[in-house]
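What follows are several structures.
Bear in mind that the values in this text are calculations on the coordinates, not laboratory data. Every value quoted in this text rests on a predicted model; they were computed, and no experiment measured them. Cβ atoms are built from the backbone, for glycine too; each structure is taken alone.
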Structure I
Amino acid sequence: MIDLILMQRVDKLGQMGDRVTVKPGYARNFLLPQGRAVRANKDNMAKFEANRAQLEAQNIKRRGEAERLAERVENMAVVIIRQAGESGGLYGSVSGRDIADACKEGGLTVTRQQVLLDEPIKTLGLKSIRVELHPEVVIPVIVNVARSAEEAARQARGEEVVREEEPTLEAELAAELGAAARD
């Protein structure tokens, strides 16, 4: 385990200035390279305490800018056109990079790391995802995944565009045989 001092707020870990203990891989691969933390030794503690007021002021300034941007792009929706089957399953998936690119086209410059996507989008439809503008400012963005611009407009109006597959003759026959076997 490694002791660190957080340089900014980190979800599920702590606030700026907190001293935390994390696993070496998390520190080495995520927190330290991104500048979100420094090792908790005597020199770094002294530097942090000496610059604490300045660091907190910078953080408040960046958070204020992020909040103003969040107000400006409130209720943002982006459209992503993809090929899909009749049942609505995509041939491939929509990733954080795709959403970041669509946001850029819509006037919001974000990186793929700022798009908080739990899992790739693999079906057509409207999905609400989160975009982190600042560690303390997260906005929702509606992602409209469709096969065409016309279909995206219909989905935005609330129409259902994915057709449920018609039951085939084989499926109906199997259902009847299953019902007969239970009787």
Structure II
Amino acid sequence: MASVHFDTLKFVEQLKAASVPEAQAKVMAEALASALSTSDVATVRDLERLEQEMNLRFEKVDNRIDRLESHMQIRFEQLERKMDQRFLEQDAKMEQRFLEQEAKYESRFQEFEARVDKRFLEQDAKMDQRFLEQEAKYEKRFATIEAQLRLHNWMLSLLMAGVASLVLKAFFI
């Protein structure tokens, strides 16, 4: 904050020119100089510096959010590739096992077919359950991220409103 420059001698001279007694003019000048020196007044430079600082902080927050979003996107893509790979491996393992079982137990084909159908149903149920669990985890993560983004947006709006109110106050009050 800066103080306002006040020329007491010039003020006294102006009051004397307006027919104010010199002693009274000196007391008025001293009182006005004292009042101006104890009050903190924000200058345009102070407000510009504050605006620059706030802009830098907002840029840092925006950059951090961008990095977090990028990191989360990469992580989700990695998880998706890992799941795809595991499903492919599981499918390959199951296919190999079925071929071995079919060659080994061809005479008991009907019994084997019944067991395979049962296993497929169980695997389907397990896979469905796993998909539901994974979907619930992703939904929870996305909800958390969306809540954080809404909070950051709200905080950013609140900060901008605060800065705007300070600027308006400085110019109109």
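Observations, loosely collected:
- Parent structure of the calculated result 11.1, given that mean count of other Cβ atoms within 10 Å over residues 135-142 is the read-out and I, II the choices: II
- Parent structure of the calculated result 7, 17, 14, 12, 11, 9, 8, 7, 5, 4, 3, 2, 1, given that P(r) over Cα pairs in 10 Å bins from 0, in percent is the read-out and I, II the choices: II
- Structure with the greatest value (metric FRET efficiency 1/(1 + (r/R0)^6) of positions 47 and 127 (r between Cβ atoms, R0 = 41 Å, to 0.05), set I, II): I
- Of structures I, II, the largest value of distance in nm of label points 7 Å out along Cα→Cβ at positions 7 and 31 belongs to II.
- Entry that produces 15.1 once mean count of other Cβ atoms within 10 Å over residues 15-22 is calculated, selected from I, II: I
- Identity of the structure behind 0.05 (criterion: FRET efficiency 1/(1 + (r/R0)^6) of positions 111 and 159 (r between Cβ atoms, R0 = 41 Å, to 0.05), calculated), options I, II: II
- With helix-only ellipticity at 222 nm (-39500 (n - 2.57) for each DSSP H run of 4 or more, over all residues; to 500) derived as -32500, matching label from I, II: II
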